[in-house]
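**Q** There are structures below to look over.
What follows is calculated from the coordinates using simple rules that are stated; it is not laboratory data. Since we're looking at a predicted model, the values are computed, not measured. Cβ atoms are built from the backbone, for glycine too; each structure is taken alone.
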Structure I
Amino acid sequence: MSDPAVLERFERSRVLFRSLVGRPEPDNLYDRQAWNMGGVHLMLTESMLSVYRQAEGIKPADEAAFAFYALITMGGVHHHHMTEEEKYLPALEPEFKTPIVDEHHLFTGPLHELEEYLQELTGLEPDAAKGQYVPAKNPKPKVAYNGRKITEAIERMAEPMFTHLEKEIEYLAGDKLRECGLPLSKLEAWAVYEKSMIKNFDPWVSLVFVVAHTPRNSQFPPLPPGIRSFLVPWVFWWKHRKSWRFCPPQEPLKSA
């Protein structure tokens, strides 16, 4: 059963990140960093909350589909923080220095444990070259579905992770990036790399995940016309439709 205190912690962060995606995309790269990070954090928060709320009530017939949804969610959390540590933060150094990596260490233990369990449960592993999950080359013995195992891991990581996600928005405030002397050229180079990275994502997963975990009137991310209204619901949704049933309903932003 979901812990009310954990649900309240989710909601505090969720309110903050929803407020950010209701704003138009900033027209400069300094201010765009916090806005973009807030949008990514909202998707991770919404999907993790959905996993947390449903994990202990999954019917046996739905375990495989839900496990895939949970793996996409927790794999997304892992990939996001790994990209920060290996690509994003090094690209902004030495001018931009924060305790971000140290904060990651406070919750990566249960995160990695849960991701490993979900990989064993689904028989899948990440393929970085393809940007998607593929059948494991050396699958481990099949494990049983355990919803409480999933919720316990999320409960262990919730407080340090959400505290970090909120602080990260403050670290990336446009004024702070300017004050530290970060050259615009570094943000321009990152923007180019970010676009190339996104192109490598599996659209059957990434497009649906983005649309399903942001309000329909969200300013984030800036998607081409027709993605939300047609391509995702009528094309990309269908491949993994059994798993996308577990996505949360998205109420529109009141301020948009």
Structure II
Amino acid sequence: MRAKEYGPITCGIGQLNKVASSVLGWEKVNNTTHAIIGRYAESDIKARRRRKQTLAKNTISVAQAITSSLYELAGVNSLSFRENFTDKTLTIDGISLLPHSIYVCVEGGDSHEIANVLLRTKTIGAAFNGDIEINLLEPASGQAYPIKFSRPKEVTIFCKVTVKKSSFDAQTIIPDALEKWSHGEIEGDNGLVVGRDVSPFEISAAVNAVEPHLFVTKVELSTDGKNWHVALIPIAINQIARLPKGAIQVVMV
């Protein structure tokens, strides 16, 4: 079989109802559940990263087991995880955590699938934190659990890169390089993931990783496109930075 169109192919309940090739005794077909959509082919860089992120997907209770199972879900790109193992409410990295509880902030993925993973992998007796709540039944006991987690708030970043004039097309190379960097498509760098600060030095390094012959003299950042700074922009563990291609300026000197 070969697909005629590129991309995910959906098939809802009851939509698979025609027998494509005649087989003796096979008269009809019907699907009682939705088809599971596959994922786009990954680059070698992303495949290696996902392999590292899902090493503990067959275990439970420990932090790596929870994050590995979440990263295994389709559409999950990044996440932050915190745990309060004490018997008191604590504020960890700006987030208030109940006693003996976990906090997860997930970018991408289906909310119900995330909730199911958290119910399956968390430690017995551990509570949840977050602003999204999904009620699930524990199959073994029939007990209802309110599963909580968070989604990251997007922080738009504006970037101004100053480079020395050269024979290279910096106006094209730099935006393309930073787009690759923000999506985690440069070897050795995860890109703009949940809770990652935005550093001018790392942006400069990303440009030179793609084109070493460009001489970057300054990188300025802004959150409003008006006030520019050369300092790092902090991103909280419940936020994610976005660097749209249209928010990147290239200045030649």
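**Q** Assuming 39, 30, 14 is semi-axes √(5λ) of the Cα gyration tensor in Å as calculated from a single structure, say which of I, II it is. Mind showing how you got there, number by number?
**A** Values: I: 29, 21, 19; II: 39, 30, 14.
The read-out was computed on structure II.
**Q** Taking FRET efficiency 1/(1 + (r/R0)^6) of positions 159 and 231 (r between Cβ atoms, R0 = 30 Å, to 0.05) from the coordinates of each of I, II, which one would give 0.20? If you can, show how the numbers build up before the last one.
**A** Values: I: 0.20; II: 1.00.
Matching structure: I.
**Q** Out of I, II, which structure matches 13.5 when mean count of other Cβ atoms within 10 Å over residues 23-30 is calculated? Can you show the working numbers first?
**A** Details: I: 13.5; II: 7.2.
Derived from I, not from the others.
**Q** Another question, if that's okay. Kindly point out which one of I, II the value -6500 was derived from, the read-out being helix-only ellipticity at 222 nm (-39500 (n - 2.57) for each DSSP H run of 4 or more, over all residues; to 500). Numbers along the way, then the final one.
**A** Working: I: -19000; II: -6500.
Answer for the origin of the read-out: II.
**Q** If you rank structures I, II by relative contact order in percent (Cα under 8 Å, 6 or more apart), which sits at the top with the largest value?
**A** Working: I: 32; II: 16.
With respect to relative contact order in percent (Cα under 8 Å, 6 or more apart), the highest-scoring structure among I, II is I.
**Q** Given a value of 5.2 for distance in nm of label points 7 Å out along Cα→Cβ at positions 151 and 183, point me to the structure among I, II it was derived from.
**A** Details: I: 5.2; II: 2.2.
Computing distance in nm of label points 7 Å out along Cα→Cβ at positions 151 and 183 on every structure in I, II gives 5.2 only for I.
**Q** Now a separate question. Using the calculated result -0.32, -0.86, -0.96, -1.17 for log10 I(q)/I(0) by the Debye sum over Cα atoms at q = 0.09, 0.15, 0.16, 0.18 Å⁻¹, for residues 7-134 alone, pick out the matching structure from I, II. Please report the intermediate quantities before stating the final value.
**A** Values: I: -0.32, -0.86, -0.96, -1.17; II: -0.39, -0.81, -0.88, -1.01.
Value -0.32, -0.86, -0.96, -1.17 for log10 I(q)/I(0) by the Debye sum over Cα atoms at q = 0.09, 0.15, 0.16, 0.18 Å⁻¹, for residues 7-134 alone corresponds to I out of I, II.
**Q** Out of I, II, choose the structure whose coordinates give distance in nm of label points 7 Å out along Cα→Cβ at positions 191 and 215 equal to 2.6 when calculated. Could the numbers behind the result be given before it?
**A** On the way: I: 2.6; II: 3.2.
It traces back to I.
**Q** Out of I, II, choose the structure whose coordinates give distance in nm of label points 7 Å out along Cα→Cβ at positions 79 and 95 equal to 2.9 when calculated. All intermediate terms of the calculation are to be shown ahead of the outcome.
**A** Working: I: 2.9; II: 1.0.
Derived from I, not from the others.
**Q** Work out which structure the value 8.9 belongs to, where mean count of other Cβ atoms within 10 Å over residues 15-22 was derived from one of I, II.
**A** Checking each candidate, the match is II.
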